[in-house]
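**Q** The following blocks contain the structures, represented as structure tokens.
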Structure I
Amino acid sequence: MKLIVTGGAGFIGSAVIRHAVAQGHEVVNLDALTYAACLDNVASVDASPLYHFEHVDIRNREDVDRVFDTHQPDAVMHLAAESHVDRSIDGPGDFIETNISGTFNMLEAARKYWVSKGSPDSFRFHHISTDEVFGSLPSDPSVQFTETTPYDPRSPYSASKAASDHLVRAWRETYKLPVVLTNCSNNYGPFHFPEKLVPVIIIKALAGEPLPIYGDGTNIRDWLYVEDHADALLLVLQKGAVGESYNIGGENERTNLELVKTLCDILDDLRPRAGGSYADLITYVTDRPGHDARYAIDPSRIRNELGWRPSVTVEEGLRKTVEWYLENEAWWRALQNRDGVGSRLGTG
């Protein structure tokens with residue numbers, strides 16, 4: 001199968017590309033190389049004859065059309081997006097342009113190409129989204145997001161992703177474009193850009209700096225190891241039912257404070273800190289505006305229909321992640337001077 005993967009130099013997109021090439025798929029990485037992109041993420045497949053790179057911004061329809069015409073894909077995996085909630089609070093415009101207008105361009109280019117090929121049933125447009133489109137959950141552990149949960153986005157980021165989800169469904173209903181959708185929980189793992197919670201904590205801990213926790217640290221997230229997510233995404237692409245959506249979760253709910261303490265315990269074991277535990281560096285900071293209380297995914301559909309479950313617990317995945325950051329210091333140090341990295345964003 002020949003795939004176009006948008007955002008393939010990013011965190012999740014690069015994991016998808018590495019998995020896809022390993023499975024023997026030919027992949028075209030379409031990426032604008034914005035601040036959060038890093039081609040080192042796909043260095044392991046760069047020399048493969050199955051890998052191709054196109055420096056293209058999905059906001060440029062003409063360039064997107066050219067990529068379809070040149071590479072003649074069997075499927076699209078659309079991951080390109082602005083994704084940091086804090087940045088969306090400070091500058092929502094980029095999120096509207098990329099996540100909504102860019103998705104519109106991808107859908108229209110895919111539709112034009114698909115029709116030109118005779119509208120084959122085998123073609124797929126896989127749109128990758130987030131559980132944040134569903135809003136916030138109560139603390140009751142029996143209540144989780146399902147594929148039919150009403151949308152209730154609370155941030156500019158989640159609102160832009162909700163809009164893109166609606167566009168994809170509309171292109172299915174109106175134009176019969178063969179689409180599948182997925183909504184995932186919080187990802188973590190190797191190559192995670194150092195502005196999100198897990199890498200921020202690891203990097204600040206190693207520097208002996210305060211470890212920031214928003215509010216009182218009781219916000220709950222379901223944590224999904226990125227390698228597991230990539231595996232699930234490729235499975236949905238190949239076996240998911242057209243027009244359906246699948247929630248992909250890690251089955252690992254933790255409060256932010258619990259997660260940070262786990263990271264500190266792992267660092268205490270792998271690289272002990274002179275003078276005490278890394279947990280001594282935990283510092284509570286002003287909460288993010290509109291911070292959702294809890295996300296949790298019900299993964300019943302993907303488990304029952306496609307037989308997929310995550311392979312690691314959050315403790316196992318976090319240890320793998322910490323080990324990777326300890327072994328790849330040159331990778332994350334090279335990204336620390338990029339715009340906004342290391343600064344508190346999204347205070348409103």
Structure II
Amino acid sequence: MKTSRPAPFSTRPLLGLVLALMEAGAQAQETKVGIGISGWTGFAPLTLAKEAGLFKKNGLDVTIKKIPQKDRHLAIASGDVQCAATTVETWIVWNANGVATTQIFQLDKSFGADGLVVKPGIARIADLKGKTVAASAPGTAPYFGLAWMLKKNGVSVKDVKVVNLEPQAAANAFIAGTGDLDGGMTYEPYLSGVRAKPEAGKIIATTLDYPMVMDTFGCTPRFLSENPKAAKALADSYFEALAMIKADPKKSFEIMGADVKQSGEAFEKSQAYLRWQDKAANQKFFAGEHAQFSKEAAELLLEVGIIKAIPDLSKLADTRFIQ
């Protein structure tokens with residue numbers, strides 16, 4: 001009796017199944033992270049890390065949400081996001097107001113992107129005493145920038161009349177010659193609009209003169225405690241994004257520009273006014289400058305009434321993830 005031979009065994013379906021299971025397992029292991037940012041140029045490498053797949057490669061499932069600076073801490077407090085990007089002094093304000101957050105790496109430093117504009121007749125910053133100056137609301141970076149520059153020149157923010165205008169509106173008021181302002185805080189690209197019309201006003205100081213606009217990335221202590229590997233992956237992804245910018249600037253600028261509705265060329269011009277901070281720069285910054293600046297910033301925030309008490313500054317940063 002002739003027996004039939006069994007059909008040859010194929011490994012292809014099995015291999016496909018194994019690969020599918022491996023991919024599903026990898027996706028299951030990805031840590032979900034919500035990040036709150038704005039369209040500020042300094043934060044753009046975070047967008048690049050997401051769009052270029054760097055976060056995903058490093059085991060993260062990242063959702064980036066555009067949230068105004070004044071509301072970002074509320075999103076953290078509600079659990080809507082676990083991490084955020086903002087200026088160094090803002091973390092002090094958030095912690096002082098009961099929103100526990102810890103910075104884990106530095107993003108950027110402003111090099112002339114933020115500035116104080118004054119009427120042509122104003123010769124010195126000290127001459128603004130008793131004058132009308134535009135700035136965003138207390139608790140924002142422009143308001144703090146104004147307070148910082150005034151203090152460095154022997155004047156308190158309480159010595160001027162502050163009119164709350166956002167940076168774009170402040171710059172437009174100078175360019176149009178409206179608003180009856182003696183000074184105003186603004187930043188790029190609006191600062192360049194004033195620069196192009198010197199008869200309307202002059203830029204008396206920028207962050208080249210007063211290097212106090214520095215952005216960092218941080219998360220809740222709970223997230224860092226429960227997800228240390230994810231925190232390290234966030235930092236690594238950011239540094240990889242900076243390496244990508246250096247290796248392929250044209251493509252990188254196009255990706256980052258598209259997120260804020262700018263061409264790659266326009267974005268390239270806007271980023272010229274800041275410096276993104278790589279791992280070496282991070283290690284140097286957190287070795288001393290961060291603590292020194294935080295102390296001085298906290299004292300100023302207390303002095304001008306933005307915070308009622310200085311929080312524990314020693315808990316504001318965790319440098320494990322930039323080593």
Structure III
Amino acid sequence: MRVGKLLLVLLAVTAAAAVGGYRYWESRLVAPIAIDEPILYEVPAGAGFHQVVLDLADRDILDDPWAFRLLTRLDPSAVPSLKVGEYRLEPGMTGREALALLGSDQVVTYPLTIPEGWTFAEMRARLEAADKLVQETDGMSDAEVMAELGREGEHPEGWFFPDTYRYHKGVSDLDILRQAHERMETILDEVWEGRDKALDLPVDSPYEALIMASLIERETGASEERRAIAGVFTRRMERGMRLQTDPTVIYGMGDDYAGNITRADLREPTPYNTYVIDGLPPTPIAMPGRAALEAAVNPEDGNTLYFVARGDGTHQFSRSLREHNNAVNQYIRNR
């Protein structure tokens with residue numbers, strides 16, 4: 001009897017110890033990580049669960065690495081598959097929550113904004129300066145970049161949609177370019193297919209619409225003017241008048257542009273000088289946004305043929321050359 005009672009006591013003590021040990025182990029899994037402010041933690045390529053746990057312990061972020069090593073033995077299904085990338089660990093997170101985060105898709109991302117009206121050269125400069133973006137195109141010419149995108153022989157200008165893109169560490173500049181190029185193709189197709197086919201537009205293809213949209217984008221930043229600008233360009237082309245838009249002259253001057261256009265510049269025969277050439281320039285001169293694309297295929301009705309900048313971001317529109325010259329003189333005096 002005494003032996004039986006002793007065994008029962010031993011079993012009770014062992015069970016209590018086991019329950020206590022299990023509860024202590026579980027408490028270590030959900031203990032808060034040892035940080036006082038948010039930090040970035042990067043899971044490197046090829047890192048396994050044990051390696052990351054030990055690294056977190058070495059950095060004094062995780063206090064009880066043994067508890068998580070034990071988890072792989074007692075409950076392997078609860079062990080997250082870690083993913084490469086940067087993650088933001090927050091104060092108050094438990095160790096289990098932190099490791100679950102490292103196995104999620106919630107990687108830290110960074111914004112990269114390409115404004116409407118920028119050139120491809122400006123876009124490449126911003127990509128080059130972007131933090132933590134892999135520079136795959138470093139040293140490549142524009143032609144080589146287009147070849148990498150499967151567009152060998154195509155001029156790059158205008159073919160990348162201006163927007164804010166988000167990326168995480170490990171993404172490359174070529175990835176962003178590919179995304180922006182695909183978006184421009186998609187949106188241009190949508191706008192072209194959605195145009196009023198009853199209109200007799202002077203632009204005969206999606207690419208010509210892209211060129212026209214780039215001129216509109218560079219001429220005005222006022223959203224309410226885009227269709228009016230498109231209307232002027234459309235009527236001038238229909239009447240056989242040259243477009244005579246300064247942004248094309250500037251684009252054709254390239255690095256020679258120093259902030260001012262002279263009369264000699266307006267007479268300089270470049271492929272982009274719309275004071276000299278008839279019709280549209282050979283390529284876009286910038287990256288237009290969706291509103292400019294829609295304006296290019298939906299110009300505003302009217303009888304205006306000229307416009308001049310007021311100096312406040314908007315324009316004065318005129319029906320005749322006399323009206324236009326008067327407006328030019330007025331705004332020159334005002335400036």
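Every read-out reported here was derived from the displayed coordinates using simple, explicitly stated rules and does not represent laboratory data. What you are looking at is a predicted structure, and each value in this text was computed from that prediction instead of being measured. Cβ atoms are built from the backbone, for glycine too; each structure is taken alone.
**Q** To which of I, II, III does the computed value 21.4 (mean projected area of the Cα convex hull in nm²) belong?
**A** It must be structure II, since only it matches.
**Q** Using FRET efficiency 1/(1 + (r/R0)^6) of positions 76 and 244 (r between Cβ atoms, R0 = 30 Å, to 0.05) for the comparison, can you identify which of I, II, III gives the largest number?
**A** Between I, II, III, the highest calculated value is found for I.
**Q** Continuing with this model, one more query. For relative contact order in percent (Cα under 8 Å, 6 or more apart), which of the structures I, II, III scores highest?
**A** Largest value of relative contact order in percent (Cα under 8 Å, 6 or more apart): II.
**Q** Let me ask another. With mean count of other Cβ atoms within 10 Å over residues 108-115 coming out at 18.5, pick the structure among I, II, III it was computed from.
**A** I
**Q** For FRET efficiency 1/(1 + (r/R0)^6) of positions 116 and 292 (r between Cβ atoms, R0 = 25 Å, to 0.05), which of I, II, III scores largest?
**A** Of structures I, II, III, the maximum of FRET efficiency 1/(1 + (r/R0)^6) of positions 116 and 292 (r between Cβ atoms, R0 = 25 Å, to 0.05) occurs in III.
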